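Read through the structures below before going on.
Values in this text are rule-based calculations from the coordinates and carry no lab data. What you see is a predicted model, and the numbers here were worked out from it, not measured in a lab. Cβ atoms are built from the backbone, for glycine too; each structure is taken alone.
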Structure I
Amino acid sequence: MARKCFISFKTEDLAFKKAIQSHDELDIVDKSLDEPIESDNEEYIMRKIREDYLSDSTVTIHLIGKYSAESLGKEEQRYIKRELQASLYHGVGNTQNGILGVVLPQMTDKIYQGSITCTNCGSVHTLIAINDYTVVKEFSYNYYIPNAKCAWSESDRFCVLVKWDDFIKDPNSYIEMAFQKRCEPIAEKTKVRP
């Protein structure tokens, strides 16, 4: 069964959005938040985004390119931040979307940085740079949800992360992973506005 997906992306990464949309077996909700919702009421803004843009979807595919970083400024990232916030939002008549981060080719080496031996536990950990220089806080916080451990297992993360080349070969398996996160205990620890 294909899950309905919303794609959150920067306009510079439109070609990747179109490549995803070209997959016949995917069910993509093709709406983009490109006009600000004029209100100071955060609950109203989240509800409107869910109703007008995300209501048909259960998974948000967040394309992570070189223009997706928090460090580029709040104003520059206002639309993808709002889309991810609305995706994470639990409210009356709203269910939380699963979040799937797809690392685009130009960001692979910046995000996937090899591995190290941990000085705390002695285990080998993969270094994945999900931070303000690679993504917005709405993604980084919910990928690295604070815990008292020296590393995060898959069950410690709400957001799912995948490289573009792996995703495009089998998109439905990664979409399903993100969808299933909505029912796992970690879903209770997400934060809409970190």
Structure II
Amino acid sequence: MADENELFLKEMEGVRRISVTEREALVKDTGTGGNQAERRRAALENKPVTDPNSLRSSEVPRVGPHDVIGFKRPGIQDGVFRKLRLGKYETEARLDLHRRTVEEARREVYRFVRDCIEADIRSVLMMPGKGDRNTKDPAVLKSYLAFWLEELEDVQAYHTAQPHHGGSGAFYVLLKKSERKKQLAREKFSKGRL
């Protein structure tokens, strides 16, 4: 052990203590800055915050847990709706609403549809579940989702999914085409028609 101490001291020969400079005193902002004043003024104005989400969470018409339902807006071709109903469109995104409250589902559905429109996603699968295990109040989320989908202008059509995609506990949803996709379709189908 003495050999180790001697070896350590020999290695440390010529090492000098690091000089420490005085620390800079930090001064807390007293709130005279413009940013905090702006926040304080905005809070005092007490403007009501408007929720862009218009989906309602009050009572909606109920559907049964095993009901097969569908909806299409005027102008949607029968062939497009049939293809949707049969699950022939590729699912580009999914939203699983199992075990969500009505309010959580309301926020998620609104955000999901908005995000899909921004990302040029057109064909999605939404899964509220059947709700058949809740014997007192079955198909709660399914009922709300069916109602909300008809309220959302970006939803062109929906239909109960095929059994291999969730059956009566899921919906195929067709969203509105973005302006970019509409233009691409026009260009594709108008070639040679001049």
Structure III
Amino acid sequence: MTQQIKKVLYMDVETTGTDANMHGIIQLAALMEIGGVVVESFNLKFQPHSGAAINPEAMKVNGTDPEELKTRISSYEACKLFQNFLDRHIAKYNREDKAYPAGYNLSFDLQFIDTWLRHHGNKYGTGSYQNWRMLDPLPILRIWDYLGKLSLPDYKLQTVCEAFGIELDAHDALSDITATRTLLGLIFDTQKSAGCR
């Protein structure tokens, strides 16, 4: 039996707030990794979907000018481009061809992306593309903290990247997801060197 080549879909979003049911996505970045190699990246800034609430504090955090936001492509167009990106690498009707979703504090991003896809007419959301076996470094870092192997003032991505010497332009989705992939690689290497498989 041949081992299936694993696909990993790294994802990160910047949003207009913290509630996926109220707020919208304004930047989405993704990396499609197949067999350990990034075969394509996706990075797009766009308008929030119609009716999305915009929290001014969220705009300050991700450094988005509300006037510039109006000049971006529509959320609907962005959604179609993202689905095209996914369709190039994942056969959505094949249950055996799904990617491991990956990201930092990934449940936040997944909730937004799933809600966004459904808002634009994809009734299956992210379920057509992923296997739900999330690869997220945050729970592992918390375990290391509990075991006394790591002690940081907080576990925000920026703090963690500084501790591990990983380059990061915080609150830019592509930079966040690239840094997360590097961080996961370090964690995998640590587990391998400790004899874990």
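The table for this structure:
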{"read-out": "Answer label among I, II, III for the case where distance in nm of label points 7 Å out along Cα→Cβ at positions 58 and 178, calculated from the coordinates, equals 2.5", "value": "III"}
{"read-out": "Given 7, 24, 20, 11, 9, 8, 7, 8, 4, 0 for P(r) over Cα pairs in 10 Å bins from 0, in percent, calculated: source structure among I, II, III", "value": "II"}
{"read-out": "Value 0.55, calculated as FRET efficiency 1/(1 + (r/R0)^6) of positions 90 and 138 (r between Cβ atoms, R0 = 25 Å, to 0.05), assigned to which of I, II, III", "value": "III"}
{"read-out": "Which entry (I, II, III) yields the derived value 6.6 for mean count of other Cβ atoms within 10 Å over residues 10-17", "value": "II"}
{"read-out": "Which of I, II, III yields 5.4 [distance in nm of label points 7 Å out along Cα→Cβ at positions 18 and 154, calculated]", "value": "II"}
